[in-house]
Structure I
Amino acid sequence: MPTQKKPLSVEDLWAIKRIGSPTCSPDGRTACAAVTSYDMDKNEGRTELWLFPSDGGHARRLTAGDKDSEPVWSPDGKWIAFTAKRKDDEEAQIYLIAPDGGEARRLSSLSTGALALRWFPDSKRIAFVSWVWPDLDGDKAQAKRKRQRKDAKVKAHLSERKEYRFWDHWLADGREPHIFACEVTTGRCRDLLSRSGVALQPWEPSAEHYDISPDGQELALTVDLADEPRLMNEVDIVTVNVATGRHRTLTADSGFSDEHPRYSPDGAHLVWHSYNVRRSFNDQGRLTLYRRNGSGTRRLARRLDRATSRLAWASDSASLFMLIEDRGRQGLYRLGLNDALPARVAAGGSIAGFALSRDGRRVVFDRATTAHPPALFAIGPDSAGEQALDSPNQALLSRAAIGASREFTVKGWEGDPVQAWVVYPPNFDPKKKWPLLHSIHGGPHAANTDGWHFRWNMQLFAAHGYVVVGVNYHGSSGFGQRWLETITRDCGKRELADVEAATDFMLRQGYIDRQRLVASGGSYGGYMVAYMNGHTDRYRAYVCHAGCYDWVSMMATDGYLFFAKELGAFHWDNPAQVMKQSPHHYAKRFKTPTLVIHGELDYRVPATQALQYYNTLRTRDVPARLVYFPDENHWILKPQNSRLWYREFFAWIKRYAPPGPVRRR
């Protein structure tokens with residue numbers, strides 16, 4: 001007798017193994033990816049490397065560490081390099097392991113650690129990023145200062161920079177991210193940017209921000225050449241001679257902010273993203289091709305009105321692979337250098353990363369949908385022969401009842417077409433009445449996608465008996481540049497109109513109970529539910545996670561320069577302009593019960609935003625509950641904290657809008 005499937009639970013969500021983006025063997029036969037699993041009782045996770053045959057054969061575990069990440073296959077196929085913290089490692093180091101197994105060996109031993117790995121083309125060295133004090137030479141000096149800072153009794157942060165924090169950490173200790181090279185045979189590491197005066201941007205630099213020329217003699221970097229780095233600065237592509245450290249700027253007169261350089265395999269070209277931030281701070285970017293023979297640049301795919309990411313060259317240097325977000329999906333595309341538009345190779349869902357085999361015959365990628373967490377797939381570069389790879393989650397997911405999802409288009413602000421995703425409870429019966437739960441995305445220049453979100457999981461919401469709606473309101477990404485800019489200097493009202501239009505549309509379907517409408521959101525989505533509280537009382541309850549509440553006191557955010565661009569002014573220059581977009585300006589109208597959730601370590605939306613909102617609600621005698629995590633940032637990342645988050649979330653909305661179906665009257 002078959003086992004009856006059960007709706008997804010929080011415990012199920014945390015039992016799912018989280019598969020990272022893959023690296024591919026040169027022959028395309030095997031992919032390697034980091035796989036993270038969590039132990040709810042221990043309140044911790046462990047990340048190991050797994051091998052996945054691209055023909056769909058059985059996956060197997062390659063490493064047994066607990067923090068093994070960022071695997072990168074060597075061009076000659078002999079090694080997989082990865083970062084890990086093991087035994088006495090105070091910082092993550094580079095490790096090597098043979099693809100056929102055996103013990104991993106530590107390659108680097110730097111006091112400042114290693115991240116963002118890239119192999120040199122000859123497989124003899126590995127490039128990586130390490131945060132160093134630029135006034136010091138050698139690791140001994142770096143280690144000494146680091147030890148002094150750690151042992152110091154005073155832990156004050158001192159800064160005169162305009163931007164000194166980022167998301168959840170401080171940038172006030174004077175360190176900057178440099179590119180190093182480590183020799184595979186000896187483990188000897190060298191700072192390739194020592195005393196050069198250039199460094200990568202300090203905003204979480206990754207392997208996307210630099211590349212190595214095919215001859216191994218040059219680096220191309222994303223560099224902020226201003227006197228001090230800032231999030232809103234224009235950045236440039238700088239090349240550095242690996243042997244001498246001499247550098248030159250390729251984009252000084254481009255008029256754009258240029259990032260993410262990639263060398264073609266034949267060495268003839270560089271390609272990068274160019275952003276016209278002088279015209280629009282939220283420019284989605286374009287592709288620039290640079291001829292290394294000195295004959296200039298040209299724009300690729302001029303007709304493309306979508307953002308691209310994760311650029312990679314085909315082995316013949318004649319085309320580029322990339323990810324493109326389009327209308328709530330992110331797919332894999334290929335663009336010939338003379339093509340007007342890219343051609344789709346693999347459809348979304350949401351593809352987060354991919355890797356090419358060295359011979360160009362195979363592409364491996366990870367994809368998620370609203371019905372399935374990330375899993376690996378392989379496909380030919382011509383989009384033929386897509387193959388699902390083995391997944392360690394198959395058994396768990398086979399026992400879970402997954403709700404159906406649909407995509408609708410509704411008439412939003414001034415009749416504009418607006419996309420909305422809907423996920424239904426697994427036992428949905430349209431002949432009955434169900435409560436509606438809005439899950440409003442953050443950003444605002446992001447989107448609800450056909451993807452899997454572990455922190456705001458629409459399947460888990462639906463499993464508790466709610467019809468879940470995710471609206472891609474005005475300003476969302478994936479709909480073109482004009483759509484992105486529709487809310488600039490006028491936040492709130494268009495997005496509200498779009499959410500309300502989706503609610504009206506769902507009510508017209510006949511299966512939504514108008515007495516059980518609730519709305520939730522995080523970050524900018526949290527801003528939206530706070531804004532909605534001052535503009536409508538049709539919803540029975542709100543959940544506001546890490547929400548922007550008061551645009552004036554948001555001057556404490558790490559991104560205050562960005563928010564001034566979004567709102568159109570600083571509050572002292574145009575108080576009325578800022579106030580009309582700020583939820584706190586409408587506090588007299590607040591009526592709807594609200595659950596307010598925040599993390600103390602959130603520097604993007606400072607935690608005092610939650611306290612202000614909660615205090616205002618209670619002063620107004622509006623029912624409210626505060627859930628405050630002293631050890632979390634903008635996101636709730638720890639298993640037991642997440643379990644409490646979901647428990648509080650469901651208990652709150654259940655209090656005002658009980659879940660499940662009722663008979664129609």
Structure II
Amino acid sequence: MGLSLAEKILKAHMTDGEFIKGTEIGIRIDQTLTQDATGTMAYLEFEAMGLPRVRTERSVAYIDHNTLQSGFENADDHLFIGSAAKKFGVYYSRPGNGICHQVHLERFGIPGKTLLGSDSHTPTGGGIGMIAIGAGGLDVAVAMGGGAYYITYPKIVNVKLSGKLRGYVSAKDVILEVLRRLTVKGGVGKIIEYTGDGVKTLSVPERATITNMGAELGATTSVFPSDEITLDFLKKENRAEVWTEQKADEDAVYDETIEINLSELVPLAACPHSPDNIKSADEIGKIKINQVCIGSCTNSSLLDMMKVAHILKGKTVHPDVQLSIAPGSKQVLEMLAKNGLLAHMIDAGARILESACGPCIGMGQSPNTGGVSLRTFNRNFLGRSGTKDGQIYLVSPETAALSAINGYFSNPCELGEMPEFKLPDKFDINDNMITLPAEESADVEIIRGPNIKPYPKTAPLAETISAKVSLKVDDNITTDHIMPAGAKILPLRSNIPEISKHCFVVCDEKFPERAKSLGESIIVGGVNYGQGSSREHAALAPLYLGVKAVVVKSFARIHRANLINAGILPLEFADEADYGKISEGDELSLPGIAEAIKAGRNEFNLVNKTANEQYTVLCELSDRNREIMLAGGLLDYTRDKLAK
């Protein structure tokens with residue numbers, strides 16, 4: 001029985017466990033990436049482990065999230081990350097060089113390798129045949145130190161593509177169709193692998209768009225084969241020597257197969273406020289719009305920008321619409337400037353933003369009150385744009401550009417025949433904004449500003465947890481609910497005491513104060529709790545506020561792992577109906593929990609002292625995760641291991 005491509009790469013990198021689905025396996029990580037919203041904490045964690053240098057083949061620190069410097073905090077973080085990178089052997093991509101996933105695809109990604117990134121959209125690397133996984137900063141710090149990354153051996157879903165996209169139907173529409181079918185929780189515990197004749201019709205930038213938004217499925221990662229299309233892309237980047245063919249065995253067996261005929265797809269959009277709230281452009285109709293934002297790690301490649309420039313050429317942005325465009329990297333921006341396409345954008349009235357995440361992470365460009373904003377981004381969670389009642393639609397660059405001209409939601413297929421957009425034979429290569437690490441690190445001083453605070457205090461798991469419910473929330477709570485992004489809060493990422501004041505304020509403004517006053521507490525939630533980004537701050541802020549356990553109907557993968565890493569117990573109701581029996585303020589108890597975990601139990605009694613009831617809760621933990629929980633978190637566990 002043959003193996004899928006994902007299984008072949010995983011098997012080649014296995015360090016621990018057995019290759020049995022549903023069991024925990026450890027994999028060797030070849031490359032890591034961090035970005036500045038998560039990087040400061042990741043390097044503080046790496047430093048706390050006491051290792052002098054990273055042990056990966058290549059680690060890269062990117063500055064692309066917190067680039068709006070309205071105070072000293074972001075600038076201080078950048079100095080810290082730059083100096084830590086130089087000392088610890090990490091390549092440093094300076095602000096202005098571009099978005100981490102776009103630059104990594106261009107300059108560092110290698111087919112067949114593993115990549116772990118402290119950003120949930122790290123699976124972008126699957127576009128060139130990598131197993132690229134998003135994780136919390138502490139997991140990335142461990143990987144930088146040479147430690148394995150642990151996942152549950154996932155199911156493999158085969159998305160079999162046939163046909164060819166029609167003019168002005170794009171790769172964005174492909175992943176929106178997958179989201180329409182699977183939903184935001186349909187990929188949990190799975191890797192999405194793309195196969196079929198339709199794969200050959202998609203360029204690497206198009207493949208990367210699809211794997212990027214696989215994160216919205218909750219999937220572990222997504223991957224395309226590495227073929228002659230991949231080789232051509234790497235030749236353009238002057239990196240042909242790193243290419244290898246990567247493909248599934250002919251007789252590969254998949255757990256599930258989805259068939260998509262690319263020829264039948266139409267322009268789609270994710271409507272407010274979820275990436276799986278999918279409708280066609282025709283279903284949405286010609287609604288009036290206020291804003292268009294083109295860019296992000298999903299749709300900011302040269303190919304995307306070429307199509308946008310073509311649509312904008314000779315036109316003027318509608319007077320009621322604000323259009324902003326952020327090319328994904330310095331390479332893309334420079335090539336647009338040289339070939340004249342940037343002039344078409346500027347002439348049309350587009351506001352050109354720096355090559356960074358920008359509006360996607362809430363750094364500027366918030367829409368007007370109740371405004372309709374079309375964005376080529378990957379997430380449209382409530383309030384993520386910075387305007388709580390903003391109506392955010394996720395669309396393709398083609399849909400976005402035409403709509404900006406018309407002033408209303410438009411179907412780009414109305415443009416008729418699409419010309420062929422051919423990438424140049426060679427991309428402009430200039431790595432002058434990438435700083436190499438020091439050869440000798442002993443003399444490198446790490447620069448720390450006053451906003452940089454240490455990792456929160458942790459303690460071994462208590463024998464019994466007894467605490468009140470500080471918060472009860474509904475289904476599909478995202479990391480943006482737990483730990484909001486945006487220009488006001490992101491600069492506090494290196495200061496857990498300060499950022500914790502914003503924890504869950506989207507749901508309940510009084511939560512931080514209430515949790516702090518309780519000393520210790522428990523959070524209760526619904527289905528798919530913690531979906532969204534990889535930000536470990538969504539676990540570290542609750543840790544600082546005294547949260548000892550989170551009891552929900554089900555968890556999103558990365559957030560559950562981050563809770564374990566922080567030493568917070570992730571529990572699931574055996575009977576989801578018990579969720580309705582608990583109220584905020586109830587006093588809950590988990591008697592003898594440490595001893596039960598030590599004994600290998602996965603099922604525990606949760607006592608509601610207020611209601612005088614008992615419920616059964618579950619916590620499936622591997623032997624390693626049991627040790628992590630008992631130690632008080634991954635940092636304590638790792639330090640203990642290194643000390644021994």
Structure III
Amino acid sequence: MKFGFVKTAVAVPLITVGNCHANAESIISATDESVGAGAEIILFPELCVTSSTCGDLIGQPFFIQQCENALAGIAASTASHNSIIVVGAPVCYRNSLYNCAIVLHNGRIAGIVAKSILSNRDGDNESRHFASGSAIPYGSCTTFAGQKTAIGTGLIFSTPEFTFGIEIGSEASAPLSPAARLATTGAELILNPSAIGETSGYNTALRQAIMAQSSRLKCGYLHANSGWGESTSKVSYSGYACIAECGCIIADAERFQTRSHITISEIDIEKIRKERIKDTSFAYHSDTPYIYIGQRSSDSTELTRHISSTPFIPNDNEKDARFNEIIMIQATALARRIEHTRSQTAVIGVSGGLDSTLALLVTAKAFDIIGKPHSDIITVTMPGFGTSGRTYFNAQELMKSLGTTIKEISIKDACIQHFKDISHDINNHDITYENAQARERTQILMDIANQQNGIVIGTGDMSELALGWATYNGDHMSMYGVNASVPKTLMQHLIRWAAKEKGNEQIAKTLLDIVGTPISPELTPADEKGNIKQKTEDLVGPYELHDFFLYNFVCNGFSPEKIFFLAQKAFNGAYSNDTIKKWLSTFFWRFTTQQFKRSCMPDGPRTGLCSLEQGWWSMPSDADPTALSTLCKKINIE
């Protein structure tokens with residue numbers, strides 16, 4: 001299991017109603033195809049050995065024997081590989097028939113899980129044929145297909161790399177589904193073999209339920225529904241196959257296919273364990289024994305699932321709603337702070353860059369919420385030694401278009417005097433030269449806020465906080481930091497969205513030009529043509545890389561080696577291995593050494609799952625950076 005990934009498969013074979021031998025051949029064929037693709041665990045639909053629609057045939061002794069013979073053949077076929085197979089079939093135990101999922105591995109039946117919550121929806125009265133598995137005594141065993149094995153409900157299966165449990169079909173929609181108990185007793189994967197007829201709108205609800213189940217239980221979730229070949233006397237079966245992980249569907253199949261089909265993807269067991277460690281409701285101890293399966297896991301899992309290079313950016317079909325939601329979280333939080341402090345104004349430094357632009361848009365929205373005029377927003381542009389004409393013009397246009405009260409205060413003379421006071425050579429463009437300007441700007445904003453009974457709105461973003469790319473007690477400080485949990489890559493998308501939403505051609509043009517401007521603190525002089533010379537990403541690295549590192553380290557808790565592995569997949573040649581490794585090492589060094597700035601940052605709203613504010617992220621300011629840096633150096637980039 002490389003980096004915690006388990007390759008899973010959901011197989012929907014062609015089914016022949018009532019022909020167990022033909023169905024067994026179809027299952028074996030789909031298994032061989034899945035095994036060839038590297039699948040370590042393969043799920044088939046409910047009652048797929050017999051078909052789920054064979055009616056009263058399912059209770060005939062000769063038919064049950066045919067099913068058992070077919071299962072013996074399927075079990076024998078698994079001796080040639082190391083994958084775990086889960087198939088659905090009826091099992092007779094102590095004069096009752098049960099709807100079961102049968103776990104097969106290395107030619108053996110590892111266990112039989114009986115369905116305990118029977119369905120009576122849409123005229124599907126399962127109790128006509130099956131008894132509830134809840135009647136099976138705890139710790140029971142049976143002989144099936146010539147093998148003695150455990151049978152019951154709530155069984156959990158354990159391999160050296162992961163654990164899994166099974167709920168069957170409609171059990172997933174029960175008020176107290178088996179999955180909840182399975183997850184809290186240790187199952188990291190939940191498998192659901194299903195045979196539910198398709199109706200209009202059902203698949204949409206099913207997808208939402210699967211995402212919710214995998215999110216709530218912090219698990220991987222596999223769903224296999226019956227497909228082509230099942231009887232259409234009453235309903236149609238879509239053959240929907242789905243693989244989900246912690247609230248996200250990572251792979252699913254096209255419905256209504258007329259052939260056998262397989263859906264394959266990798267579930268990240270390491271991520272699941274990290275999520276559960278954070279959630280103390282999973283600190284549950286049970287005396288339920290696990291059924292051990294000695295599966296030899298692969299150390300060379302080929303990753304086929306999509307790895308987003310922009311993990312902070314929502315999917316296209318969610319963008320509008322999510323972007324509006326983020327802006328509203330920021331704006332309502334700021335509005336409440338303004339109301340609570342009884343501030344008459346908000347003071348914000350506007351540079352024409354990304355951070356101050358988003359902060360100004362949020363502030364304007366906050367004032368709209370509480371019914372205050374934009375003229376009570378005091379926007380201050382403070383040209384310095386590195387201010388370019390492009391950013392200055394954009395700042396002016398934005399402030400005018402939003403109707404704020406504009407102040408322009410050059411910091412040059414004040415900084416020159418300051419350099420004289422501390423005996424600093426103005427031609428020495430070192431960190432003192434740069435930080436003096438940042439602190440001068442902050443002093444101006446704070447003092448104006450005192451004059452105008454206002455609060456200073458912080459503009460710094462989460463990406464800068466992660467890297468410590470902020471002047472301590474300069475742009476690092478404010479009275480409320482609205483962008484504190486917004487990363488740089490998300491900020492660009494939010495401003496593009498705002499440009500579209502504003503419905504004003506001039507504002508949109510200004511906002512889009514701001515997004516296209518190189519990111520810079522503009523603290524060193526521009527070039528001879530007045531263009532920005534100090535580009536942040538040339539100094540600390542591309543923000544799209546750093547945001548990727550940040551998400552996977554803070555949110556997922558991944559190691560430097562795993563983050564490097566995922567970055568190779570996500571950026572797919574956009575950066576060389578050497579480049580990724582270089583900036584990954586930079587990220588971990590800066591992230592560790594700059595915690596002291598995050599330890600005393602101002603309040604700000606949490607907009608997403610990732611935040612570096614106190615209470616959400618905690619680490620000592622004096623943590624040794626060499627441990628993580630050493631791990632980066634050991635990464636093999638071959």
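All of the numbers you see were taken from the coordinates with simple rules; none came from a lab. Quantities reported herein were computed from a predicted structural model and do not represent experimental measurements. Cβ atoms are built from the backbone, for glycine too; each structure is taken alone.
Can you say which of I, II, III returns -4500 when helix-only ellipticity at 222 nm (-39500 (n - 2.57) for each DSSP H run of 4 or more, over all residues; to 500) is computed?
Working: I: -4500; II: -8000; III: -11500.
Clearly, the read-out refers to I.
With percent of Cα pairs over 38 Å apart derived from the coordinates and found to be 29, which of I, II, III does the value describe? Working shown, then result.
Values: I: 36; II: 29; III: 45.
That value comes from structure II.
Going by distance in nm of label points 7 Å out along Cα→Cβ at positions 177 and 273, which of structures I, II, III comes out largest? Could you put the intermediate results ahead of the total?
Details: I: 1.3; II: 3.0; III: 2.5.
Largest value of distance in nm of label points 7 Å out along Cα→Cβ at positions 177 and 273: II.
Compare mean count of other Cβ atoms within 10 Å over residues 97-104 across structures I, II, III and report the one with the greatest value. Write out the running numbers ahead of the final one.
Details: I: 14.1; II: 29.6; III: 25.8.
Evaluating mean count of other Cβ atoms within 10 Å over residues 97-104 on every structure, the highest lands on II.
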